Each structure stands twice: as structure tokens, then as C-alpha cells.
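Asks: In C-alpha cells below, several structures.
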Structure I
């Protein structure tokens with residue numbers, strides 16, 4: 001679990017797209033000292049509450065002397081995932097008995113949906129932590145109302161400060177449905193715990209929104225209305241690009257929740273006779289149903305939004321560890337070992353090709369997503385670490401072969417090894433293709449620049465331009481009358497997303513991220529003061 005959680009958090013720049021703008025907020029907070037209003041390159045960015053930015057900024061402050069700023073900030077994801085694993089394991093232990101708590105985190109981490117996103121700077125990671133803490137609270141609230149209520153309240157509060165209203169709303173609906181549907185939850189201890197949880201959640205729910213409202217009512221409404229209700233019901237323009245496509249979840253959830261979903265179904269079927277009386281089964285079914293209904297009805301969808309669903313599914317699936325027959329478990333173990341041994345061998349082969357030819361492997365499918373012009377270099381510490389991990393994985397499989405859940409441990413061991421090898425042997429290549437450093441560090445800015453206007457520049461690009469090149473732009477989309485003598489254009493066609501009057505604007509630079517042939521940047525300098533007027537840039541379809 002430690003290798004899975006912490007490998008891949010360091011050694012690379014913020015990557016396109018979410019990581020770049022999340023780090024942009026963190027960088028802006030550290031530079032400006034304004035920890036109340038999230039901003040990107042000087043502009044308010046009210047999409048999400050600031051918990052992740054605060055914690056990541058704290059890690060940068062503490063670890064900045066030993067790590068690059070993005071690496072230190074990314075340690076926040078490891079911190080939240082460690083808490084998530086502990087909370088899910090504790091909940092499973094409380095509901096299923098001694099010895100079961102170790103398997104719930106393995107089930108959670110084994111899901112394919114967890115692999116990449118939880119290693120990035122993403123506010124969805126503490127949202128997952130909030131749901132895990134709330135599950136831990138539910139698991140002990142019937143016997144220890146004070147501790148259970150505190151955990152439930154903190155979990156709801158963490159989810160609120162991570163992504164907004166939806167997280168605590170789902171937790172709250174689950175808390176209301178449990179006593180309505182099942183008599184086991186209609187106890188004085190549970191209702192006392194709910195009162196305590198409400199008190200524990202209030203500081204999380206009230207302090208930042210009230211302070212934000214006192215600073216700027218308009219920014220508060222942008223966050224509260226547009227980025228909570230607007231995204232869910234679909235009337236807000238800020239959700240463009242995440243519209244709900246028919247069949248999206250039917251295509252996404254099978255791979256995103258694998259292998260925990262079929263194991264949860266197995267556990268529910270086997271324990272169907274106690275489904276209506278076992279609190280753990282009751283919580284898992286109710287929580288998973290509520291989260292699924294919210295995902296299905298929301299007008300804004302992305303795969304990462306399903307992360308909280310993995311918490312109740314992992315808890316439901318925990319008994320399946322002891323229910324899988326010996327033959328299916330052995331087949332799962334052998335299949336996992338063959339699959340991931342092949343994948344690890346492929347990663348090693350690609351690295352050997354890079355070291356022997358000083359060029360990347362000419363594998364057509366891979367070169368569709370990674371640049372072909374990367375120049376690899378040998379790094380002895382990285383090589384030694386990769387060798388050590390490969391040998392350790394072999395020893396781990398021998399140890400796990402004598403323990404229960406051989407299929408699960410073989411799956412997670414192979415998944416962890418493959419991820420760790422990618423995070424070591426291939427990390428320079430991955431970073432070269434996914435970072436903005438190459439494109440923004442090579443720009444030669446005109447020496448007489450008074451300000452830089454921009455057209456079509458996205459949030460991630462503005463954030464990375466500020467971090468890498470220490471440049472901020474005046475966006476024509478919000479300040480159309482700004483008169484700048486330098487213009488940066490971002491587009492998806494050879495001429496960008498607009499036409500520039502060549503007689504008024506002189507092109508001085510053109511570029512793109514390595515391997516990105518469809519999204520490009522153009523830099524222009526005004527030939528005369530007249531060209532600085534925004535009317536010289538004509539938007540075309």
C-alpha cells in the first residue's frame with residue numbers, strides 16, 4: 001500500500017490538464033498570501049473549495065527545501081490516500097471482524113479508477129477521504145456515538161471543503177435513509193451521534209463560506225450557485241465539456257470499479273439472508289445506491305466523480321475475500337501474474353530500447369500519446385530502485401501465496417509494480433510529453449512588452465505560464481479593451497482560433513507541447529500602437 005500510494009507523486013511537473021490548474025491555485029496562494037480566494041494567475045477561480053490547496057500549500061511550506069514545489073504539493077494526495085486507506089480498513093474491521101480490515105484498502109487500491117487520479121493534485125482525493133472517514137464514523141456510531149459522530153462530521157466537513165455541497169448532501173441522505181429503512185439504526189446512540197456529527201461539521205461548512213461572502217458576495221455566489229447547483233442541474237456554463245452523455249456510466253463504471261464491483265455483488269449475494277439485519281451490508285447498499293443515483297442524475301459527468309462510490313463497494317466486497325473458491329482464486333492469481341509480468345516486461349523492454357538506442361521505442365500506438373522526439377538518459381538511482389521493486393514484487397508474491405486472498409494480492413502486487421516501474425523508468429518520458437515546461441520555457445518574449453493579451457488561453461495554460469515563465473496575461477475574453485503590445489494565441493488549427501491581421505501584428509514565435517500537433521500557441525508583437533487595439537484581432541469560425 002505504501003508503494004502504491006506514494007510512488008508517482010514526485011519527479012514531474014504538473015501535468016495537463018487538471019493538475020496544471022490545481023497547482024496554479026496553490027502557486028498563486030503561496031505567492032500572494034491570499035488563502036481565502038482561490039486564484040489562477042491573478043484571476044479568481046471559484047470552481048472548488050480550498051481544502052486541497054491549503055493542505056498542498058502546507059506541504060510546500062514544510063517540504064519546499066527538499067523537494068520541487070509541485071512534488072511537495074503532490075504529497076497532499078499521498079497524505080489523503082493514507083488516511084483513506086486507514087479509515088476504510090477501520091470501517092471494514094468494525095463491521096466484519098478481526099483480520100478483515102487489511103483487505104478493504106487492498107480492494108480499494110486495486111480498482112482501476114484509483115490508479116492515476118489519486119496520484120495527481122486533485123480535490124477529488126480528499127473528497128474520497130471524506131467519504132472514507134464518514135464510513136468509519138457509521139461503523140462505530142451504534143456503539144460509540146461520540147467518536148462515531150465526530151468521524152462522521154469530520155468526513156462530511158472534509159468532503160464539503162474538497163468539492164462543495166454534493167459530498168455532505170450524499171452523506172446526509174445516507175444518514176437519514178439508514179434509520180428510515182432499517183430498525184438497527186433507530187437507536188438513541190445513532191441519533192446522538194448524528195447530533196454530534198452536525199456540530200463537528202459546522203466549522204467546516206460555515207467558516208470559509210462566511211469569510212468568502214464577507215470578502216466578496218459575487219464570488220460567493222459564483223461558487224455556491226454556479227459551481228454547485230449549476231454543475232449538477234446543468235444550467236451553468238462552467239460545466240462545459242463535462243456534459244452528461246447517454247450511456248457514459250454504463251461504459252465507465254465496469255472498468256472504473258473493477259475488480260471491487262463483482263466482488264461486492266458476490267458478497268451481497270452470499271450474505272443476502274442477513275442483508276436486512278447486518279449494519280455493514282445496510283450501509284454499503286444504501287451508500288452505494290445514493291451515490292449511484294446522484295451520478296446518474298447529475299448533468300455534469302467525469303469518471304473521477306465516481307471515486308466516492310468505491311468506499312461502500314470496498315466495504316461490501318470485504319467478506320468476498322473468504323468466499324472465493326480455491327480454483328477461481330487461483331485462476332485470478334495466475335491471470336494477474338501473467339498479465340502484469342507481461343506489462344512489467346514490456347516496460348523494462350521499452351526502457352532497454354531507450355538506453356541502447358538513445359531514442360524511444362517505435363511503437364505506433366504508444367507514439368500516439370507520447371512524443372517521439374524525447375532523448376532518454378540513464379539514471380543509476382532510478383535503475384537501482386526499479387530493480388529493487390521488481391525483485392521485491394517477486395518475493396511478495398511468494399509470501400502472499402501462503403495467505404488468503406491470493407488473487408487479490410497478486411492483482412494489487414502486479415498493478416503496484418507496473419505503476420512503480422512507469423513512475424521510475426518511464427517518468428522522464430511521461431513528464432516530457434505531459435508537461436508545459438518545454439513549450440513555455442522556450443518562448444522569447446519581446447523586450448518592449450508592456451502587457452500580454454491572450455485569446456483562447458485555458459486555465460491550465462495560464463497557470464503553467466505563470467509558474468514556468470512567470471508571465472500573466474490579460475484575457476481578451478474578460479478585458480476586451482486592454483491595449484497590450486504582445487498577444488498570445490492558443491488554438492486547435494494551423495491559424496489558431498482566430499485570424500490575426502498580419503499587417504498589424506508581427507509573428508515572433510510558434511510552438512506546442514512535445515507530441516501535441518493539434519493544440520498550438522502563437523506569439524505576436526504589435527507593429528504599431530494602433531495594432532494594440534483589440535479590434536485588430538478578428539474572431540472567425
Structure II
């Protein structure tokens with residue numbers, strides 16, 4: 001062995017310590033991890049960041065409470081790299097070492113990485129795979145003394161720009177891993193992962209409920225609750241999804257969103273006349289319409305597993321990133337329920353924060369009504385969404401394809417929310433209520449009297465007559481005449497008109513006015 005009192009000896013010692021820091025949970029734990037279909041954390045890091053770009057910090061960190069068991073890095077890997085040549089900071093939990101549980105050193109490493117990313121204005125990538133807090137390291141007074149600063153752990157300090165956070169949930173993720181995911185602007189889960197505040201063992205001990213990881217918070221459950229934005233089959237798919245999401249966003253909220261080479265739409269915009277059927281009662285998949293408006297292969301769904309009557313996703317139009325918000329006629333005819341309103345609010349906030357203009361595609365019969373909708377918070381959700389749209393400073397362009405009724409129209413960026421441009425197809429209908437509902441509501445007593453005095457046939461004839469009058473009033477021509485619409489356009493012109501409108505709306509500003517989070 002080289003003399004430790006020489007430089008060569010110290011370098012040899014360093015190499016030995018570094019080698020030990022790379023062992024993760026050791027051969028047995030690593031094999032068990034692989035057998036479960038999961039990739040060890042250091043291999044995950046190598047798959048996420050560009051080759052040769054990784055700079056690790058805190059690799060030699062060790063638990064404050066030492067035992068004979070080796071816990072390299074205190075079960076977390078932190079450092080910096082690039083993704084598609086753009087700098088990012090990365091936190092990767094090592095589930096092969098004490099199940100990735102959290103203790104003071106690991107928390108300190110994570111907090112320092114987050115603070116540095118926020119100070120430098122670079123995105124944060126989170127690889128979540130942890131079983132909560134470590135016992136006995138966080139027992140008793142130690143829990144309150146954890147180096148967890150909620151002034152910096154969850155958000156930037158005052159005056160700092162907001163940075164994108166993306167999280168891949170790659171296994172059972174509880175405790176601070178779940179907290180990490182709750183801060184992320186994009187959460188993608190693999191098929192075998194779960195995401196919850198507390199895991200099954202804690203739940204059973206505390207309240208006696210026996211539940212599996214998947215039953216508690218698997219990908220389907222997490223998407224339905226809005227805790228995850230996408231579910232994929234494999235870890236490789238998750239890393240690709242994170243990279244794709246980041247490609248639409250700037251590195252922080254004070255920078256313009258990155259522009260890509262322009263591509264044509266996958267479907268000829270002229271096909272919109274066929275894709276969207278004439279008449280408001282025929283169903284169709286709004287995703288098909290989106291493919292005829294945005295650049296080919298550019299649409300990335302966001303939150304598809306919850307609030308399904310509203311589609312939200314990132315895309316590009318002539319190379320420029322946009323946020324698309326569109327009704328889905330296949331789900332409740334596109335009516336907006338409380339979950340859809342909450343999703344819309346969060347998506348508008350995401351886009352406005354990171355300088356992505358908003359494109360609204362209206363085909364909405366209104367807001368969901370009834371006892372359950374009220375109990376679920378439809379009123380609060382509606383107020384929050386329309387307020388957030390109105391406050392958004394990025395360009396906002398809307399197109400009414402078929403119908404835009406009641407509060408649903410405003411929740412889709414109607415005129416009171418200050419869109420820069422609002423267009424309609426010649427098939428558009430708008431108003432306080434849909435004709436069929438409006439006639440039966442406003443003329444209820446008259447219709448009941450006609451039925452009683454003249455019979456059902458005369459009642460039905462009057463309903464049809466009044467409905468046709470109401471529908472004529474709802475057509476787009478008078479709206480355009482009174483400037484409620486900026487223009488009526490042919491479906492085939494939709495992509496071109498949106499692209500031109502966004503350019504005009506941006507003017508000479510590459511970002512929104514303040515560049516800071518509201």
C-alpha cells in the first residue's frame with residue numbers, strides 16, 4: 001500500500017473512497033432491484049443526462065447516524081448535467097440502499113442541489129423511488145430538526161425566477177419523494193410505480209387499512225387524482241417523456257420558450273371539415289382535430305388521466321411552443337367538471353409561467369351541473385380558472401369550432417378573460433345556454449300550458465319552432481357583427497390564422513411582461 005502521508009498515497013485513498021461511494025446498496029440489493037424490473041440509480045442518471053456531462057456533488061456524503069452498513073451518499077445521488085445540451089440539476093434516490101429512505105444528510109444534499117438550481121435558473125430533474133423517512137434517523141426531535149427549508153425546497157426565493165421541475169416516479173415513492181413530485185410541473189410514472197404521502201405499511205399500522213402499493217396510488221389512481229400527468233410502460237419511456245417536456249420550456253421563467261424547426265401538421269388542415277362533424281350532437285375525437293392544427297408529432301398530452309373532458313397538452317405551431325386547451329366531445333360532450341377546471345387552471349399557470357402562448361379550441365356545452373358537481377367544488381374551480389386565464393400575460397388565441405355555451409365558454413378563454421384574438425368557424429354556436437336547454441327553461445310554463453290545452457303534438461311543434469329561433473340567435477354572424485368574434489374563418493384556415501395571430505400578439509416581447517410567477 002502506498003504511504004498515506006504522500007500525495008500518491010492520498011490519491012489512492014481517495015480512489016478507494018470514491019469506489020466505495022459508487023457501490024449503492026451492494027451486489028445483493030442491486031440484483032434484487034434489477035429482478036423487480038428497476039434500473040439502479042446511477043444507470044438511471046446516465047440514461048437521463050447527455051454522455052460526458054455529469055458532475056456529481058455530495059457523493060461522499062454519509063449518514064449522521066453511522067452503522068456497519070454502508071449507505072453510499074446517504075441513499076441519494078445529486079449533481080448537474082445536460083439534457084439535449086441544456087443544463088439541469090438532478091436528484092436521484094437510491095432505492096437499493098435502505099430503500100432510499102430519507103435522513104438528514106440526504107435531505108441536506110437535496111436541498112443544496114435545489115437551491116443551486118433555483119439560484120442559477122436551471123431545471124430540476126427528480127428521479128423518485130423512496131420509502132419515506134428512515135428510522136431511527138428521523139425519530140422524535142430529529143424529525144423536527146431535519147434540514148428541510150420550505151422557503152427554498154418547494155419554490156425559489158423572492159426575486160428568483162421559477163425553474164421547471166420534472167419528476168419520474170420509478171418505484172414506490174412515499175414521503176419526501178412524493179413531496180418532490182407534488183412540486184413538479186410534469187410527473188411521469190412507470191407501470192410498476194406508486195405515489196402517495198404515506199406507504200401501505202404506515203397506513204395499515206396507523207388506521208388498520210390494508211392496501212397494496214398499486215391499489216393505494218398506482219399510475220391509474222395517481223392520474224385520476226391529478227398527482228401524475230402521464231403514465232408509461234418503462235423507465236426508458238419515462239426518461240424520454242421528461243426530455244420531451246423540457247424541450248418545450250425555457251430553462252427558467254425569465255427566458256423565452258425554445259423554438260424548433262417548423263414542421264407541417266400531420267393531417268392536412270383542410271381535413272378539419274371532415275374531422276369535426278356538422279351539428280353539435282355528433283361526437284368526435286378532438287385529438288384528431290389537434291393533429292390537423294399543430295406541427296407533426298409535436299403534441300405532448302399533459303394530465304390525460306384526469307378531467308378527461310378537457311384536453312391539455314404542449315405542442316408546436318410552425319416550430320413555436322404553445323399550450324393547447326381543447327374540449328373533448330367524447331367525454332360528457334365536452335362539459336367541464338370540477339376536475340377538468342382544476343386541470344385547466346394548473347395548465348394555464350404552467351404555460352403563463354414559462355412563456356408558452358395559449359391556444360383554446362372551444363366545443364363546450366357548458367359546465368357540469370347538479371348536486372355532485374356542486375359538492376365537488378364546481379363553483380370554486382370555475383372562479384379559479386377564469387381568473388387565472390384573465391391574469392395570464394402570454395398571448396391567448398381562441399377558436400370556437402362548434403359550440404361555446406354558458407360558463408364553459410368563459411372557462412375556455414371567452415371574451416371576458418381578455419383573449420388577444422377570438423375566432424369562430426361558420427358552424428359555431430354560442431350563448432348563455434344551448435338552444436334545447438334554454439327553450440325548456442325559459443319557456444317552461446308556456447310549454448306546459450300548450451301541452452295541457454292543445455296536446456303533445458302542438459307542444460313538440462312549439463319546442464321545435466322556439467329551438468330553431470334560439471339557434472338562429474346563437475349562430476356566429478351577429479357575434480361577429482358586434483365584434484364578439486374577431487373573424488369567422490374556414491376550418492382549413494385554422495392553423496394559419498392561429499400562427500399569424502400568435503406572432504402579432506407577441507409583438508416585440510419574447511416573453512410575457514414580468515417573467516415571474518404570479
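Read the figures in this text as sums done on the coordinates, not as results from a lab. All of these numbers come straight from a predicted model, not from anything done at the bench. Cβ atoms are built from the backbone, for glycine too; each structure is taken alone.
Asks: Output the label of whichever structure in I, II has the greatest value of relative contact order in percent (Cα under 8 Å, 6 or more apart).
Replies: Values: I: 15; II: 9.
Structure I gives the largest value of relative contact order in percent (Cα under 8 Å, 6 or more apart) among I, II.
Asks: I have -11500 for helix-only ellipticity at 222 nm (-39500 (n - 2.57) for each DSSP H run of 4 or more, over all residues; to 500), calculated from one of the structures I, II. Which structure is it?
Replies: Values: I: -18000; II: -11500.
Working through the options, I get structure II.
Asks: If distance in nm of label points 7 Å out along Cα→Cβ at positions 96 and 128 computes to 2.3, which of I, II did it come from? Show your work: numbers first, answer last.
Replies: Working: I: 1.8; II: 2.3.
Of the options listed, only II reproduces it.
Asks: Comparing distance in nm of label points 7 Å out along Cα→Cβ at positions 72 and 504 across I, II, which structure shows the greatest value?
Replies: Numbers: I: 4.5; II: 6.0.
Max of distance in nm of label points 7 Å out along Cα→Cβ at positions 72 and 504: II.
Asks: So semi-axes √(5λ) of the Cα gyration tensor in Å, computed for just one structure, reads 43, 31, 19; which one of I, II is that?
Replies: Details: I: 43, 31, 19; II: 51, 26, 18.
Value 43, 31, 19 for semi-axes √(5λ) of the Cα gyration tensor in Å corresponds to I out of I, II.
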